[in-house]
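We did not get these values from a lab; they are worked out from the coordinates using the rules stated. Given the structure is predicted, the values throughout are model-derived calculations rather than measurements. Cβ atoms are built from the backbone, for glycine too; each structure is taken alone.
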Structure 1
Amino acid sequence: MSPEPNPEAAISLRGVRKAFGGKIVLDDINLDVMPGETMVIMGGSGSGKSTTLRLMIGSFPPTAGRIVILGQDIGDATEKQLNAVRTQFGILFQSGALFNSMSIADNIALPLREHTDLDEEIIDIQVKIKLELVGLREHADKLPSQISGGMKKRAGLARALALDPKILFYDEPSAGLDPVTSAQIDQLIVALSKQLGVTSVVVTHEMDSAFTIADRMAMLDKGRILTVESRQWYEQLRDLTDDGAAPRPEDDRLIRQFLRGDSHGPITERRDASAFEADLFGP
């Protein structure tokens, strides 16, 4: 039996399992995200990190286990209860997910118009404040097609901030951006965390970004969490020499290969073995 969720955590997952059509994609996930911290969830393609994020935001319920966000168990929540929790978090989607027919200002205003009874004058002030936070106030009247990819990400972040959320979820915030723009987004995430004190969950496979923004990091592999540790722990593991890494457990060596992007190690050895077995015996 899994332990009880941590009542002090902003987000607490206990014994979470998710299966699609009988295929288990997440198994026995236990994770706490504490108030005000930035948790980076990382892993290779198919590791389950995106599924973990979608479970946290209530896109679908877990097959088993409990997910508690801001004191609400969302696994068995009613639609009304789930919507109440959702107003307390914001999401920056990978593409920015802006409405192309609306100006940047109207995109940011949309959550305020949908979920509050504020006068338009107050909404206009709130929109300007959020756009100023991400450095886009002078672009308020432009359409998404008139701004760059990095600016779209910042506009999406401004919209995620519209309702003054307690939690921010980021889905691959650096994906598709050049290195300079990616670094600017990373610095913006760090600055917002410090200024607003929000809890942040960032799903990424970009290691430069992860080491810039994280307080703690969780490594997923084949639907299981290998470890949850501080950024400093991961930095020390990454920087080990080959001789220093050799006696470490396989999970540690697998994480080190992922962090460093090495072409040889447990990840590639496993892939090569699986491909050979499939070639011999069939899928």
Structure 2
Amino acid sequence: MLSPAELERYARHIVLKGVGGPGQQKLKDAKVLVIGAGGLGAPVLQYLAAAGVGTLGILDDDVVSLSNLQRQIIHDTDQLGEPKVASAAETIARLNPYVQVRPHPTRFSGQNAMALVSSYDLVVDGSDNFETRYLASDACYFAKKPLVTGAVGQFDGSVTLLKPYETDAEGAPNPTYRCLFPKRPAAGSIPTCEEAGVLGALTGVIGSLQALEAIKEIVGFGEGLVGRLLLADTAVMRFETITYKHNPANPLNGDAPKSWAEMLELDL
């Protein structure tokens, strides 16, 4: 149940059609794992905490550095050198004491992915590399957990929602991340944020969209981005949405691996 203080804190949600008291209770009961406490993870964590998500898992093995502060606004100058999970937890505690934080100061890997993902209701991927994105999407596929995944370039970004364990209105399977991006880019083929740079405020825009998509999924209002990729080009301030469908030829369909162990052996 929501306490009187929580009812006041979330008053603008309580009166909001589509959320209300029942929706706010769903947020309080929800457990969300956020992969990465960096440029995308920072606004995701802050808005989910402010919204009243009851349990937030923070997965990151890095420490706060000075070059992070241009965009990773959950950290500040006084926290330089701290583990990002600890710094983010401190900020969340100041923002909303009703949120329980579970720090995971480790790197997401094939060995811990299933255990981590299975402990939460929903996963938000704010990582900055394709290895983690594919790993997160595959783990959520096998664990049957919804995944909000986002990415940014220098001035552009994208967001989508993955629920491949369900079917669409016509009974066709929902697409996986591998339906959208069948082949992992070769290492070094795409410049990293450190190499190419990134507009700090852009990560706030895309991370906020990820948080919004997660809140919609938890509460159950609106239309999720399943089978749709939202693209944002902030250099010209243009947003568009492209659709993508289930691809029988992708590695998780057809003669798909039947277990996580089999998936790891394939090393796709």
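For mean count of other Cβ atoms within 10 Å over residues 78-85, which of the structures 1, 2 scores highest?
Details: 1: 12.2; 2: 16.6.
Sorting by mean count of other Cβ atoms within 10 Å over residues 78-85 in descending order puts 2 first.
Assign the value 1.00, calculated as Rg/Rh (Cα atoms, Kirkwood Rh), to the correct structure from 1, 2. The partial results should precede the final answer.
Numbers: 1: 1.00; 2: 0.95.
This value belongs to structure 1.
Relative contact order in percent (Cα under 8 Å, 6 or more apart) computed as 22: which structure among 1, 2?
Numbers: 1: 22; 2: 19.
Corresponding structure: 1.
Give the label, chosen from 1, 2, of the structure having the highest value of mean projected area of the Cα convex hull in nm², for residues 86-197 alone. Intermediate values should be presented prior to the final figure.
Working: 1: 6.5; 2: 9.2.
Evaluating mean projected area of the Cα convex hull in nm², for residues 86-197 alone on every structure, the highest lands on 2.
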**Request:** Supply the structure label, taken from 1, 2, corresponding to distance in nm of label points 7 Å out along Cα→Cβ at positions 46 and 206 with the calculated value 2.5.
**Result:** 1
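If helix-only ellipticity at 222 nm (-39500 (n - 2.57) for each DSSP H run of 4 or more, over all residues; to 500) is calculated from each of 1, 2, which structure is the one that comes out at -12500? Don't jump to the answer; show the numbers that get you there.
Numbers: 1: -12500; 2: -10500.
Attributed to the structure labelled 1.
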